[in-house]
Structure I
Amino acid sequence: MYHYVKPKNFKYPYFNFLNLDVFRRQLDYFEETQGFISKKDFFESIDNNINPKGFVLTFDDGLKDHFKYVLPELAKRNLWGIFYVSSDAYKTRKLLDVHRIQYLKGKFGATKILKDLINMIDDHMLDHHTIENFDKEIYLDSSYNNNEKKLRRMLNYYISYKYRSSILDDLMIKYFDEDSLYDQVYSNIEELKKIKDNGHIIGSHAMSHKVLSRLSFKDQEDEIKKSFEFLVNNFESKPPFSFCYPYGYKSSYNTDTLSILKSNNIHNAVVFDNKAQGPNMKRLELSRLDCNQFMDV
């Protein structure tokens with residue numbers, strides 16, 4: 001599982017990313033140890049419930065990094081990957097809330113943004129009934145410091161969606177020119193088409209990258225169905241379709257989510273449990289390893 005892959009950027013001293021040189025070393029390591037699963041074998045292994053030896057590369061969020069840095073590196077090695085895209089970013093020309101959080105923290109640090117946030121919210125803005133469930137799992141295995149965990153928990157899980165975007169609107173106006181930043185963050189439609197034309201899969205990461213388990217059945221259905229409509233309309237995508245749960249934790253989706261994916265004949269979906277895929281393959285809950293587990297190769 002990959003997100004940001006780039007050379008060091010000194011404009012964002014607190015930003016979490018994977019250095020491009022480390023990415024190259026990881027690809028070397030994967031090739032030398034187990035090799036890569038072909039696209040054909042990937043789908044057939046799921047259909048036949050056989051877990052083959054090897055790696056599959058996945059890249060979340062449709063980032064500019066993926067076109068600028070990842071695509072050329074994969075092309076050199078004749079490798080393929082799955083690139084998961086959230087469609088709302090292309091309709092609004094604004095950063096998704098999850099990425100607003102990352103860039104605010106990345107430039108100014110969690111402590112500063114958390115202080116601003118605490119001054120902007122009060123108790124009625126929190127979804128108290130969800131907090132206990134999410135606290136059991138999220139960010140437990142991460143290397144984030146305490147203030148960063150608090151900031152991410154507050155904005156991604158605790159603050160009601162009724163208030164979150166407007167809070168982040170105010171923070172972005174205070175600290176960024178968001179329109180200019182947008183073009184730096186996301187691969188555009190033409191760039192994503194080139195990724196697809198190079199033999200890669202464009203998968204769905206839902207519409208708005210919200211925690212699906214916090215949404216009603218109808219809202220979840222919209223998030224999923226409309227995201228695949230976007231893929232079909234813009235990239236002429238065809239089955240078999242692949243889906244990636246936003247945030248990826250078990251608590252970030254529920255039985256409604258699985259039911260919607262099944263009813264729409266989605267071939268496979270990936271979670272984030274930071275585990276190698278075991279022999280008991282569930283096609284809508286395929287395991288993924290964080291690339292940060294391979295920092296020392």
Structure II
Amino acid sequence: MKLSMTLLLALALLLPATLFAIPDAPTALASDRALLQALATSDKPALEKLLDPGFTWTDSAGKTLTRAEVLQTLPQPPLGQETGLQPTERTYGDVVAITAERGKIHALRIWVKRPDGWRALVYHEVTQLAEPSTSPGTGVTDCENPCKSVPYAPQNDAERAIIASWQALETGVTAHDSAAWAPHIADEFVQVSSASDHPINKAGRIATLDKQKLSGVGSAPPPLVSARMFDFPEAVIMTCLHQPHTGKPVHVTRLWVLQHGQWVISISYQTAIQAPAPNKSS
């Protein structure tokens with residue numbers, strides 16, 4: 001005997017709502033765990049579903065792979081599945097940054113929310129120095145690029161505001177002016193660089209600038225070679241290639257976030273490139 005549509009609707013109203021609930025989509029953290037599992041088991045089909053079309057992987061040698069290259073080579077993260085580690089998760093709307101570390105090895109993964117779920121956009125690895133660096137600064141006092149001009153054309157108002165904020169903070173760095181630098185930096189700021197032996201927070205960076213001001217050593221930032229930006233309402237991911245006046249080129253991932261109507265840097269991961277890098281966006 002067939003039940004009428006009216007009776008079916010009546011029964012549905014009487015049954016617990018949980019029977020009809022749509023399962024929650026995986027969180028960024030759950031997707032991150034799935035990514036590490038797929039890498040550990042060399043599960044290419046699972047990995048393919050988790051990587052954004054614009055995905056890049058930068059290893060500790062500064063080598064940057066595209067999505068297609070990652071799927072072809074299936075590289076293994078040095079932290080493995082991160083068993084026993086407590087990752088740090090920062091959420092800025094449709095962008096989530098997850099960081100993990102063991103000893104001197106640090107990993108940053110940036111996830112972005114797409115219509116079909118969370119997708120990994122950036123994997124960036126940094127192995128820090130075993131001992132503190134003896135270099136007091138770059139020794140460079142002039143800053144044309146990036147303080148006054150950059151080889152990147154902003155695509156919208158958010159990117160224009162970010163470039164302006166970045167130039168202002170780098171001008172502050174060049175002048176050892178921590179008061180000019182600080183307004184462009186989020187309170188939760190962290191910088192992880194292969195040229196340092198430890199992560200640097202906002203207070204630590206201010207202390208370094210103040211120390212350099214007393215010593216008078218040049219500290220102008222390395223010029224920008226190329227950049228890409230991925231825009232979201234509350235965060236913008238910026239991947240860059242820099243070429244210092246002396247030394248090896250550096251691949252940098254910066255996470256800009258919108259706080260109190262202003263774009264500020266929340267995360268900066270910097271890895272020196274051990275092999276020559278092509279002059280292109282990375």
Point to revise | Among I, II, structure where relative contact order in percent (Cα under 8 Å, 6 or more apart) as derived comes to 21 | key: I
Point to revise | Entry that produces -0.41 once log10 I(q)/I(0) by the Debye sum over Cα atoms at q = 0.13 Å⁻¹, for residues 185-264 alone is calculated, selected from I, II | key: I
**Study point:** Which of I, II leads on distance in nm of label points 7 Å out along Cα→Cβ at positions 129 and 193, largest value
**Key:** I
Practice item. Work out the source of 13.9 here, i.e. which of I, II gives that when mean count of other Cβ atoms within 10 Å over residues 209-216 is computed. Key: II
Study note, to complete from the structure: Output 32 (percent of Cα pairs over 31 Å apart, calculated) maps, among I, II, to structure II
Check your understanding: From I, II, which structure was helix-only ellipticity at 222 nm (-39500 (n - 2.57) for each DSSP H run of 4 or more, over all residues; to 500) = -7500 calculated on?
Key -> II
Check your understanding: If distance in nm of label points 7 Å out along Cα→Cβ at positions 49 and 249 comes out at 3.0 when worked out from the coordinates, which of I, II was used?
Key -> I
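Rule-based calculations on the coordinates, nothing more; no lab input. This structure is a prediction, so every number in the text was calculated from the model and none was measured. Cβ atoms are built from the backbone, for glycine too; each structure is taken alone.
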